[in-house]
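Read-outs throughout are calculated quantities, based only on the coordinates presented, and are distinct from any laboratory measurement. Small disclaimer: the values here were computed from a predicted structure and weren't measured. Cβ atoms are built from the backbone, for glycine too; each structure is taken alone.
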Structure 1
Amino acid sequence: MPGGWWEEEDDDTAGQMTSLQGQLLVASPNIGDERFEKTVILMCHHDPESAMGLVINRPANSLNLGDLYEKLDIGAARFCAADPVHIGGPVDGNRGFVLHSQDHMLPESLSITHEIGLTASIDILRDITEGVGPMQSIVSLGCAGWSAGQLDQEMAENVWLNLPASADLVFDQDRETLWQHSFSTLGIDPGFFAGSAGRA
């Protein structure tokens, strides 16, 4: 895409992953960073050098797939035009990512869990609007990123809790209640959770 509006993802994410890949990070109630308050992040990459994930419970206020297709000159969306575009995080805000069910994997798609794939190619958007794309998907702009050792330090300081991602939690759970539901899944009341604030 001219101008890098929709960029291919670097191949670095194909490297060796640590156990936080495929985990959901649930923000501590006292995270101290408004960009991540009450967020839930699906971790897509985590190794000793860096980490990357996508916020999955923050739909954009005034941008849907139909709007995005116009911006990308894909044409009018035939399907899913009203679906929201999510804000995946504060890093690389013009870069697009699609989390999706693995019923529609492209050659460049990455497997995040045995149920969930990640594709950064504009081709998958074309498939979605043609009605031949994945059954479930979340289209995001931007991501959350950490430098070497930063996420490990934040985990040690209880900035985030983690639990295994599932297609149900990622795609089916209501976005507005996902943060609270994740705490319930962990058996923890966020009102009694104590931890140190941090920054991603």
Structure 2
Amino acid sequence: MSISPDDPSDDPQEPAYTDNLTGKILIAMPGMADPRFQRSVVLVCAHSEEGAMGLVLNRPLPEIDFSDLLEQLGIEADDAARQIEVRFGGPVEPGRGFVLHNVPAHGNDPEGRLRISGALAMTTTRDILEDLAHGQGPESAVLALGYAGWGPGQLEDEMLQNGWLTGDGAEELIFGADHDDKWQAALRAQGIDPSLLSAAAGHA
């Protein structure tokens, strides 16, 4: 696994042709053609006319232990080390790590940290891992391996084809561990009954 400051979504530009979805969630519709994203919930970390980048929120990797990853990176953990959850963030660069975490609503962001919304950020430098290894760092944090990426206009096309529903993210969806219910919970948060949506899938 590698973690580095050069994020694929640096310096996002405001698109002129669509709403900026940064900080929103994408909920896969029942007709999602890509099996890697079926019943997935994705946080959009950056969106511009250059494309989009996001992290899947409901695909845990229980077979990967955070302490093992620290050891691979040569980071020595002490007894106070935090055991944060490791997730599948997406199919692009699966060996690369992204820490999704809360931040103070106001303040400057250091190099390697991308602020997604007022109190939510993504960090790609090892400093945050060293903090977590010593029981410090943000109150809420998860580590995602890999990310979901879209080229210019690709996400918009998938939305037009009813591949994704957009909505507002909530802390429980982002940091919660009840992954089996996240897809349904995300739909319910948008006022949609998942059972009705599932029953309607495939019908004109």
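Some observations on this one:
- Origin of the derived value 134 (volume of the Cα convex hull per residue in Å³, for residues 32-87 alone; candidates 1, 2): 2
- Computed 33 for percent of Cα pairs over 25 Å apart - originating structure among 1, 2: 1
- A value of 3.6 for distance in nm of label points 7 Å out along Cα→Cβ at positions 48 and 72, calculated from one of 1, 2, originates in structure 1.
- Among 1, 2, structure where distance in nm of label points 7 Å out along Cα→Cβ at positions 160 and 184 as derived comes to 2.4: 1
- Taking distance in nm of label points 7 Å out along Cα→Cβ at positions 56 and 192 as the criterion, the highest value among 1, 2 goes to 1.
- Which entry (1, 2) yields the derived value 3.2 for distance in nm of label points 7 Å out along Cα→Cβ at positions 136 and 176: 2
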